[in-house]
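Next come the structures, one after another.
Bear in mind that the values in this text are calculations on the coordinates, not laboratory data. Please read all numbers here as calculations on a predicted model, not as lab measurements. Cβ atoms are built from the backbone, for glycine too; each structure is taken alone.
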Structure I
Amino acid sequence: MQSCGVCHHHSDPEQRRLYEIGRDARWLLRHHPDPAPLPGWLLLDALRHLGGPLEFTAQEAAEWGRVVQHGSQLVQQLSGCERVYAIAFGEGARHLHLHLIPRFAADPDTEAWRVADLYRAVAQGRAAAADPAAVAALVERGRPLWSHLRSQS
């Protein structure tokens with residue numbers, strides 16, 4: 001869909017170069033684009049345009065748990081976080097994109113709904129975004145790790 005921001009990220013060569021960690025026939029994993037709230041804040045997208053799990057094919061439904069687990073494992077490996085939050089609303093872009101957010105016990109800004117306040121503060125320029133160089137390094141480290149995780153399925 002031409003007006004879908006998520007579809008745009010999937011097809012834009014520069015976005016793919018900067019943020020895409022990996023894709024297969026149905027799923028795409030990418031880093032949150034700049035300004036990213038945190039290094040390691042990843043997005044797991046359905047490759048085809050769909051609004052959410054209500055629209056899954058049987059194959060997508062069967063794969064969903066495993067691909068979310070792999071994405072969460074990668075967030076933890078790359079960031080060293082203790083937990084990974086998985087959040088999807090689909091109002092900003094009605095294309096399934098699951099936010100996989102690192103939760104650090106020592107950082108209260110990553111706690112529960114406070115992470116949404118951090119997201120808004122970064123988007124509004126009231127808080128510093130993740131360093132783009134740190135994001136780029138994380139994406140590069142993540143690509144072979146993601147391939148390895150997905151090959152284990």
Structure II
Amino acid sequence: MIAIQDYYADHFAVCYGCGRLNDKGLHIKTFMNDAGETETRYTPDDKFNTMEGFVYGGLLASLVDCHGTGSASHAIARDKGLNIEPYNAPRCVTASLHVNYHKPTPMGVELRLKGVIKEVKGRKVTVGVELWAGEVMCVSGEVIAVEVLEAFTQTK
């Protein structure tokens with residue numbers, strides 16, 4: 001399976017959440033399975049505590065966010081029939097992020113994020129995301145992501 005983030009062009013690979021070129025980042029990796037669902041696994045360390053034994057909600061929102069945009073990139077590649085190779089993966093950014101916290105998320109457990117592509121409409125993708133700690137769904141959310149055009153990097 002391919003982690004879409006490993007195939008972003010270098011100028012798109014500096015994201016704090018998923019950028020392979022960001023030495024201080026989280027290095028989130030998103031994979032798509034044969035059923036068209038996406039998965040990310042991440043184990044936070046104790047610098048992401050909110051209180052003893054529980055994960056900070058801001059990190060959880062970041063995980064949903066980056067998993068959603070990585071899922072959208074996979075969906076756009078699939079929709080275009082693109083064979084993902086180094087530096088050719090579509091790159092998406094967040095247009096909307098909605099996060100629901102259902103249960104406290106325990107520290108010290110591998111977190112598993114599952115994404116379901118709800119809609120692909122041109123450059124816009126809607127992704128439903130669930131974040132699980134073991135057998136407990138702690139967070140759910142929805143990400144609306146938009147594919148970045150190459151000209152985006154020249155709009156500084």
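Where does the value 0.90 come from, among I, II, when FRET efficiency 1/(1 + (r/R0)^6) of positions 51 and 139 (r between Cβ atoms, R0 = 25 Å, to 0.05) is the thing being computed? Of the structures listed, the value fits II. A value of 12.6 for mean count of other Cβ atoms within 10 Å over residues 43-50, calculated from one of I, II, originates in structure II.
Source structure of the calculated read-out (helix-only ellipticity at 222 nm (-39500 (n - 2.57) for each DSSP H run of 4 or more, over all residues; to 500), -5500) within I, II: II.
Name the one structure among I, II that Cα extents along the principal axes in Å of 44, 32, 27 was derived from. Structure II accounts for this read-out.
Tell me which structure, out of I, II, gives 24 once relative contact order in percent (Cα under 8 Å, 6 or more apart) is calculated. Label of the source structure: II.
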